[in-house]
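A.B. asks: These are the structures in question, set out in turn.
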Structure I
Amino acid sequence: MTIPEEKTIDTTNFRRTMGLFATGVTVVLAETEGDVFGMTANAVTSVSLEPPLVLVCVEKKAHLMTYLRKSGSFSINILNEDQADLSRYFASMWTGPEPPVFSFEPWVGGPRLVNTLASIACEITEYLEGGDHWIVLGRVIDLYRADDPPEPLLFYRGQYRQVQAKA
């Protein structure tokens with residue numbers, strides 16, 4: 001099979017096509033000198049079990065990159081179905097007069113959001129270029145899972161969704 005010649009891909013069509021891949025929703029946090037900065041991310045995945053590695057893709061011009069480079073670590077916080085407001089807030093899409101209620105708990109690798117499904121603490125091992133994003137590779141240094149976690153918050157076709165079992 002031959003690889004076709006390179007053709008220009010329409011970015012809107014690409015985004016819509018990728019939007020058909022349902023993802024979980026996370027907030028990535030980094031702390032530097034007592035300041036915490038977070039960003040909503042769904043471009044997050046496990047990479048390896050031995051050693052345990054994850055990656056998160058961060059737009060090159062995102063403010064979070066400054067914090068990641070200074071801190072050398074981060075946490076990934078997996079949101080539950082009732083935390084769409086937190087996702088909007090950390091995506092800079094919040095329009096309410098006051099931020100939604102949330103709190104951080106000090107943790108290895110950086111703070112973690114309270115009341116999430118799970119959190120993953122990571123030490124940054126590498127930054128890889130990926131077009132207009134950095135692929136931030138992190139070695140997992142600690143894990144948190146809620147005792148009786150609710151369902152996850154999902155993102156599909158540009159909207160927040162919830163898991164719904166078929167009858």
Structure II
Amino acid sequence: MAAYYITGIAGSGKSTIASELRENNLNVIDIDAVEGLCHWRHKETGDKATYFTGVGKDWLDAHDRICDSSKLRKLLDDVPNSVVVVVGIASNQEDYLQYFDQTFLLYCSEKTFLKRLNTRNEGNNFGKNKSEQEQILTWYKDFQERMINLGAIPINTEKPLGYALKKIKDSF
């Protein structure tokens with residue numbers, strides 16, 4: 001099995017890319033869509049928490065989005081011999097990047113991802129709140145730099161969708 005990970009901050013295009021890859025008959029796992037795979041956790045107490053739209057910057061500052069890396073490993077192990085693409089972002093993704101043959105980092109300008117956050121209509125309201133957007137902006141550049149330093153291939157999602165898809169598929 002070949003496994004690939006696609007990450008990027010909210011609004012960078014992960015859901016759009018995932019949808020297109022599914023339409024191309026690829027096995028795609030969205031870590032946010034798998035029941036019990038990810039949860040919010042308070043940084044100091046370790047207690048699980050529930051996100052709701054509008055929690056704001058202070059709440060996001062105090063919490064991490066965690067992916068259960070052992071459950072993710074099991075999901076990957078259960079995939080038949082083929083290509084699997086995992087899409088998502090979690091505070092602890094460095095714990096599971098070694099599961100993947102390649103990591104891709106989707107990115108776009110601040111103006112573009114803020115526009116995308118504000119015009120989402122697929123039921124994902126994360127980042128629509130102005131205070132949450134402030135927090136995302138503080139993560140933005142450090143996150144990109146850290147992922148590139150970890151070997152992620154950057155893909156500019158302001159270019160046509162076909163560009164990103166080709167860059168990803170050429171790695172398979």
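A.B. asks: Upon calculation of distance in nm of label points 7 Å out along Cα→Cβ at positions 103 and 127 from the atomic coordinates, which of the structures I, II produces 3.4? Spell out each step's value before the answer.
C.D. replies: Numbers: I: 3.4; II: 1.8.
Comparing all candidates, it corresponds to I.
A.B. asks: Out of I, II, choose the structure whose coordinates give distance in nm of label points 7 Å out along Cα→Cβ at positions 7 and 143 equal to 4.3 when calculated. If you can, show how the numbers build up before the last one.
C.D. replies: Numbers: I: 4.3; II: 1.0.
Working through the options, I get structure I.
A.B. asks: Right, next: Name the one structure among I, II that helix-only ellipticity at 222 nm (-39500 (n - 2.57) for each DSSP H run of 4 or more, over all residues; to 500) of -11000 was derived from.
C.D. replies: Details: I: -3500; II: -11000.
Among I, II, the structure yielding -11000 for helix-only ellipticity at 222 nm (-39500 (n - 2.57) for each DSSP H run of 4 or more, over all residues; to 500) is II.
A.B. asks: When distance in nm of label points 7 Å out along Cα→Cβ at positions 119 and 159 is computed for each of I, II, which one produces 3.2? Walk me through the numbers before you get to the answer.
C.D. replies: Values: I: 3.2; II: 2.1.
Corresponding structure: I.
A.B. asks: Now for a different question. The value 94 for volume of the Cα convex hull per residue in Å³, for residues 23-62 alone was derived from one model only; which of I, II is it?
C.D. replies: Values: I: 94; II: 111.
Only structure I yields this read-out.
A.B. asks: Of the structures labelled I, II, one was used to calculate relative contact order in percent (Cα under 8 Å, 6 or more apart), giving 26. Name it.
C.D. replies: Working: I: 26; II: 35.
Label of the originating structure: I.
A.B. asks: Out of I, II, which has the highest value for percent of Cα pairs over 29 Å apart? Can you show the working numbers first?
C.D. replies: Details: I: 21; II: 16.
Greatest value across I, II: structure I.
A.B. asks: Distance in nm of label points 7 Å out along Cα→Cβ at positions 47 and 135 computed as 0.8: which structure among I, II?
C.D. replies: On the way: I: 0.8; II: 1.6.
Attributed to the structure labelled I.
The numbers here are math on the coordinates, done by the rules we state, and not lab data. Computed from a prediction, not measured in an experiment: that's the story for all the values here. Cβ atoms are built from the backbone, for glycine too; each structure is taken alone.
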